[in-house]
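Peer 1: There are structures below to look over.
Read the figures in this text as sums done on the coordinates, not as results from a lab. In this text, all values refer to a predicted model and were calculated from it rather than measured experimentally. Cβ atoms are built from the backbone, for glycine too; each structure is taken alone.
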Structure I
Amino acid sequence: MADPMADGAACRLYLITPPAFALDAFAAALEQALEAGDVACLQLRLKDVPDDSVRRAAERLMPIAQRRDVAFLINDRPDQAAELGADGCHVGQQDASYAEARRLLGPERIVGVTCHASRHLAMAAGEAGADYVAFGAFFPTDSKAAKSRADPDLLRWWSELFEIPCVAIGGITVANCPALVAAGADFLSVIGGVWNYPAGPAAAVRDFNRAIALALRQRA
């Protein structure tokens with residue numbers, strides 16, 4: 001699988017699963033969404049569920065993603081990412097440390113780090129070796145309680161100074177994503193903006209890709 005975090009990609013979608021879902025129905029929706037347009041990553045983010053539920057979801061969803069060259073990451077749990085053979089994991093500031101995640105996953109798999117709206121946290125993660133830093137929330141979101149509000153200037157600052165990719169997260173929609181693309185986001189991390197899209201997830205992926213392509217042309 002090509003590394004979706006490799007430097008040079010302009011801006012791509014990074015999907016996160018809803019915090020709870022019916023596995024059969026979601027697997028079908030995921031198949032349709034990934035067929036509809038470019039997606040770099042899928043992060044499995046299940047909160048407050050037994051480990052077996054994460055395992056079942058990963059065993060069902062990971063092949064769907066990987067068949068389409070979409071990296072499959074697990075949120076919070078580098079131990080499960082290592083156990084299940086995921087492409088990597090994402091850790092927050094209150095989760096396993098970056099060092100622990102890297103120890104468990106080795107040098108080849110992806111480890112991304114939540115940095116909220118903090119330049120200090122992002123620089124520390126980058127110096128430690130993180131494959132990407134995630135900033136947010138950029139817009140109001142119902143997916144989780146946002147601990148910080150980020151400004152697009154943060155993306156601009158990061159992209160001008162550092163080569164490590166930056167991920168924008170928090171309330172991102174087809175309508176508001178162009179400002180983040182213009183500011184230099186390498187990835188747009190989306191939950192409700194895809195899975196709750198009125199026309200369905202497949203239409204959301206198509207429309208996001210169109211919006212990204214237009215914003216990139218204008219940025220150039």
Structure II
Amino acid sequence: MSLRNRLHAACGLSAIAFVAVAVWMAACIAPTEQSMGDIQRVLYVHVSVAWLGLCGFAVMAVSGVGYLLTRNLRFDHWFQSAGELGWITSGLTLATGSIWAHEAWGTWWEWEPRLTASFVLWLIYCAILLVRGSLDDPHQRARIGGVLGVMGAADLPLVMMATRWFRGMHPVSPQMDPLMRWTLLVNVLAFTALFAWLITERRKQLRFRQSNDDLQRTLIGRMKCSHS
């Protein structure tokens with residue numbers, strides 16, 4: 001194994017260990033919230049994955065612009081990897097948010113502004129990945145995906161500012177014990193580190209697959225020329 005691969009593997013293990021410490025802090029170190037009890041601890045994961053759902057789509061939008069300007073498929077590899085992981089974290093946002101809402105509001109779901117905007121973001125993720133999956137040509141896939149990613153990014157400000165622009169049940173910035181805030185910060189940083197490592201790893205896989213596809217097409221083309 002090369003030094004670069006060893007460093008990359010070490011970064012991955014470090015990110016996983018960081019997440020383990022963050023989850024342990026959320027479960028065992030952070031004080032118990034008086035009104036909601038231990039179920040409030042899901043908040044540390046919920047905020048972290050919600051942040052990553054937004055980050056994933058932001059990376060998609062920037063990568064989409066990069067491809068549209070350069071026609072370089074390397075940007076599309078970042079687009080795809082961010083889209084896949086962003087879709088997962090966006091889905092986890094809805095799932096953990098529903099758990100929290102059930103305890104806080106007595107219902108699994110409310111069509112309040114932030115929840116609705118987050119659900120729309122997840123649907124946009126789904127639509128983009130489904131459209132891209134139906135296309136075989138890599139440049140057509142990258143071009144259409146880039147346009148959809150840039151258009152879909154319009155939902156990001158709505159998700160982030162929904163609690164300030166519209167009246168809803170979702171808290172804007174709840175009061176927290178200082179140790180709770182530190183635990184939340186550690187969780188956000190830990191999950192972000194793992195997210196970044198996973199995106200990089202997935203991007204490497206997509207790039208390797210693209211190289212193999214290009215090589216295969218080249219060999220097939222040469223074989224056709226030799227037989228003609």
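Peer 1: Out of I, II, which structure matches 1, 7, 12, 15, 16, 14, 12, 9, 6, 4, 2, 1, 1, 1, 0, 0 when P(r) over Cα pairs in 5 Å bins from 0, in percent is calculated?
Peer 2: Clearly, the read-out refers to II.
Peer 1: Could you figure out which one of I, II the value 20.6 for mean count of other Cβ atoms within 10 Å over residues 61-68 was computed from?
Peer 2: It traces back to II.
Peer 1: Of the structures labelled I, II, which one yields -28000 when helix-only ellipticity at 222 nm (-39500 (n - 2.57) for each DSSP H run of 4 or more, over all residues; to 500) is computed from its coordinates?
Peer 2: Computing helix-only ellipticity at 222 nm (-39500 (n - 2.57) for each DSSP H run of 4 or more, over all residues; to 500) on every structure in I, II gives -28000 only for II.
Peer 1: The value 19.4 for mean count of other Cβ atoms within 10 Å over residues 117-124 was derived from one model only; which of I, II is it?
Peer 2: Among I, II, the structure yielding 19.4 for mean count of other Cβ atoms within 10 Å over residues 117-124 is II.
Peer 1: So if we calculate distance in nm of label points 7 Å out along Cα→Cβ at positions 5 and 29 for every structure here (I, II), which label has the highest result?
Peer 2: Going through I, II one by one, distance in nm of label points 7 Å out along Cα→Cβ at positions 5 and 29 peaks for structure II.
Peer 1: Turning to a different aspect of this structure: Taking 31 as the value of relative contact order in percent (Cα under 8 Å, 6 or more apart) derived from one of the structures shown (I, II), identify that structure.
Peer 2: This value belongs to structure II.
Peer 1: Say we calculate distance in nm of label points 7 Å out along Cα→Cβ at positions 37 and 53 for every structure; which of I, II gives the highest result?
Peer 2: I
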